[in-house]
Structure 1
Amino acid sequence: MTTPLNITLCLSQTKPEPWEAGLKAALPGATVRNWTPGEPPADYAVVWAPPQAFLDEQPKLKALFNIGAGVDALMKLRLPLGCQVVRLDDAGMSVQMAEYVCHAVIRHFREFDGYEADVQAGKWSYRKPRLRADYPVGVMGLGVLGERVARALTVFDFPVHGWSRTPKQIEGVQGHSGAEGFDAFLTSCRVLVNLLPLTPDTADILNRRTLSLLQPGAYFINVARGAHLVEEDLLALLASGHMAGATLDVFRTEPLPEGHPFWTHPKVTVTPHTSARTLRDESIAQIAGKMLAMMRGETVAGLVDPARGY
């Protein structure tokens, strides 16, 4: 390194000490500080949910490295002029997401939730086996995480459809793309998995109209952002019987407020935003590598396009 790296950390709701130690070990000679108001300006920042005050104090930032996959909260802030936003490509999250989604799909398809309820009631029950051909699964969003999820689902012989903003080809997955292909994608699915980035165009995209296009008895799995879903519309479709159930890992307000209908709804499974957790060691290695590449003037993967918001 010809010029020492100057890095600041601003990690809300996350202990900064392990990140500080890890970055110092990965980047010998770098200056790594945990931000407090009044800290000297840095060249690079590693962040999670930083306040606007942090960015206002960092006018020389060349890049922000987000420790989560979603950058929607960052894109709402006023960023320093010329500052690039870099998201994690994977860092161990895609395999976790594939595990979570496959578990949720199989739990619904095999009716394990129903067996669990019967066992709790002391009932030895039998359910007629379902046909996989009757349960086509659709994956909305085919980025790094979405592609891994779609590929994993094909292993279990489900018909798999995928939808993305632009055309993508994935072996074993029927592709749909663009606004013109969106409704046809939805009507082809009985199970829907949301992995879209949250942007102004995708907020509230899952509503009464779009969810009603799913095949009767549809099941919904949300592992992207709570703001994609109009919660009242899902509840209405569950009540009508058009939707058979849902597994929800993300919500419009987190933690999920006390008394929210999702907590006790018999057709809804709730998890506390845990479908894919950031793996610190893998993330530090990836961020350190990207910082060094940027210092060499190289283009790095994961650069966020401000116009698209991801």
Structure 2
Amino acid sequence: MRILLCNRDDRPVDAWLRDLHRLLPEAQVDVWRPGLPPEYDYALVWGPPQQLFDEQPQLKAAFNLGAGVDRLLALRLPPGLQVLRLEDAGMGVQMAEYVCHALIRFFREFDAYDRQQQASDWTLRPPRSRADCPVGIMGLGVLGTRVAQAVRQFEFPLLGWSRSRRDLPGMRCFAGDGELDDFLAAARVLVCLLPLTEATHGILNRARLARLRPGAYLINLARGALVVEDDLREQLDQGHLAGATLDVVRQEPLPPGHWLWAHPRVTLTPHISGMTVREDALRQVAQGVRALERGGDAPSGLVQRARGY
């Protein structure tokens, strides 16, 4: 079999090639460059150009080296191409860490203690009730489930929302558009882990953010375009939202001068909540390639292109 590697995140490819040869010794692996003959079976991609798929229409499958496939699906892909995404690859535990850090920083008011330290103010703040701080997780796939497992250890009430019905232990689950408003109204902290699709683009707009409990907190580590940023600013400035931790924004990198940089109620990180762990990712890719070569059951991580995830 022949495999193309196109990882355009500016990381050296030598380590990727080394591990691919170790995990798939029977494969010929080449780094993509324009003009290669159309004789490859699989492509491993992150941020690929349209030219790759125009020149390689015979590809059987493309493995996206990340969890989100929205940018890949925005390209003109060959009709018969199977698309597979990473389901965890070391990202789940990182995202769980990220959410728990942001949640506890908000709940225990550590931002306020930071300000008190700057003012030499030794004041104890009264403890808050966990029962009054339900955590709602939007998106209950592999990563959302992993985050829920971590948050559960801190004994917060747990809510979950997904497009289709899920039943997870220790969580009150909501499903579909008809139950979205009730889910939002019950949440004090909202964690967004939805895939970006036509249906979810701008899903967190003014009306939906306003349905959260007063003093709510938003944590978004999925895609920036899920949130209407001007509506978020309005809800922050009006005090309906106490704050937000954002690992993703609509335009990345965020341009200088953007209001999100300086807003006192916003904490920003540069899309680092779940970074691909190379060895875990390539182990999952190798399993997927071998499953496709065998035929039979669909491999793990197969994307339903019409649905967008």
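Nothing in this text is a laboratory measurement; each read-out follows from the coordinates by a stated rule. Bear in mind that the values here come from a model prediction, so they are computed numbers and not experimental data. Cβ atoms are built from the backbone, for glycine too; each structure is taken alone.
From which structure (1, 2) was distance in nm of label points 7 Å out along Cα→Cβ at positions 12 and 28 calculated, if the value obtained is 3.7? Clearly, the read-out refers to 1.
Consider the structures 1, 2: one of them gives 3.8 for distance in nm of label points 7 Å out along Cα→Cβ at positions 52 and 292 as calculated from the coordinates. Say which. Checking each candidate, the match is 1.
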